[in-house]
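The next part holds the structures, each set out as structure tokens.
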Structure I
Amino acid sequence: MRFEESFKIWNQLSEDEKRQIESSIVQRRVKEHSMIHQGSLDCTGLLVIQSGQLRAYSLSEEGREITLYRLFEQDVCLFSASCIMPSLQFEMMIEAEKETEFWIIPPDVVERIMKQSAVFSNYINETLSARFSEVMWLMEQVMWKSLDKRLANFLLEESVLEQTAQLKITHEKIANHLGSQREVISRMLKYFQQEELVQLSRGTVELLDMDRLEMLCE
């Protein structure tokens, strides 16, 4: 897929704005588990995903992770260009969950075109608002929803993403996604296994009863 097809507002930009982007974009391909952005240490630029899957997460002072959202084909990542938005104080890490190919629009070009183009500026603001809504929804889940419900929901979402009921995933990775501790997740998964909701083996969680997991989420 070409950049013009991946960037949703491309046809609404002026010819000059298109030229500025075309002359500056960089295409990258990264392997699974590659770190792409490390919070305030980086100002990578605006990412436009061509293929693959990225994970945006926050890291606590104790080193505990929690997944904020994921990025897929044609998604745009703005927090990797947070240096152009001084009022945005939000530490976020971005890593590749799968081999991923994406384009980078340098931060200075993003900033310049935002000042020139109402279409581009509105798109950035709308995308930023949508991402914040996702993060606020997550915070609501963490605050008010029990861990067993969040775990069941995560397993079901993972099954849809991977298109299989047999998930190749460790307890530690699940804990990182949910902002919990590995030991807590292991205990909860063992309880799920006792209830015949899942079957556990080394590095694998097999979902046995999707209907009951969905009922648990409710």
Structure II
Amino acid sequence: MTERILDDETRQKVLEILGDMEAPVEMVLVDEPFDLGDSAGGMLRLRQDLAQLLDEMVEITDKLYVRRLTPEEAREEGLDADYTPALYLRRQGDDAKNVVFLGAPSGFEFGTLVEDIVDISRGTTNLSEETREFLSQLQEELLVQVFVTPTCPYCPRMVRLAHQMAMESDRVKAQMVDATQFPELASLYRVQAVPRTVVNRSLAIEGAVPEPLFVNRVKSSVL
């Protein structure tokens, strides 16, 4: 029998948080097919754990669903599939493609996943009016990639900020990128410490910075 990832205490905490959900939320997992029963190490084990984690979360509430797509199927739906596993969050029935986890949201990022689900379900964020005004003025797409590690306690703050910006504007695509699972991307963007947030593949912002500072840095680079 496969050992469960979420213990009883964690399941209860997740149930309490997801109790604030309103509309159903769909978790779209893009990955190559594999057998959950296979024993494996390294990256395959992480992929197996992610698939199992999503299944366990679906058991917690009837407002949460999971779809699995191969990279080929994902591309047919207009989803990026260059890096897998990739997890997309959106309201069920929506075709949003801009709240993304590249790699498993494990460790401290599991809390980010749960909080994102509630925000998407309720259609609300806690971003300031100034940030919302900036997002409403965007004329071009904004790619925000937040590089993290599962053991970083400061990283969720930046991932949440980026994801909420994507929830507020379909011109923003926000990706959590696990630097340990995608070392080639981390190397490409010279990630030596986390969180490191890269905007439009050029502007790099180090550390967990306050929302106003982050938005001002981004604003100066795009407006």
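Any read-out appearing in this document is the output of simple, stated calculations on the displayed coordinates, not a laboratory observation. For clarity, every value in this text was computed on a predicted model and none was experimentally measured. Cβ atoms are built from the backbone, for glycine too; each structure is taken alone.
For which of the structures I, II does the calculation of mean count of other Cβ atoms within 10 Å over residues 71-78 return 13.6? That value comes from structure II.
Here percent of Cα pairs over 32 Å apart has been calculated and equals 14, so which of I, II was it run on? Of the structures listed, the value fits II.
Hey, distance in nm of label points 7 Å out along Cα→Cβ at positions 95 and 167 derived from one of I, II reads 2.3; which structure? The read-out comes from structure II. A value of 2.5 for distance in nm of label points 7 Å out along Cα→Cβ at positions 135 and 175, calculated from one of I, II, originates in structure I. Taking distance in nm of label points 7 Å out along Cα→Cβ at positions 127 and 143 as the criterion, the highest value among I, II goes to I.
When you work out mean count of other Cβ atoms within 10 Å over residues 23-30 for each of the structures I, II, which one comes out largest? Max of mean count of other Cβ atoms within 10 Å over residues 23-30: II.
Thinking only about FRET efficiency 1/(1 + (r/R0)^6) of positions 31 and 151 (r between Cβ atoms, R0 = 30 Å, to 0.05), which of I, II has the largest value?
II
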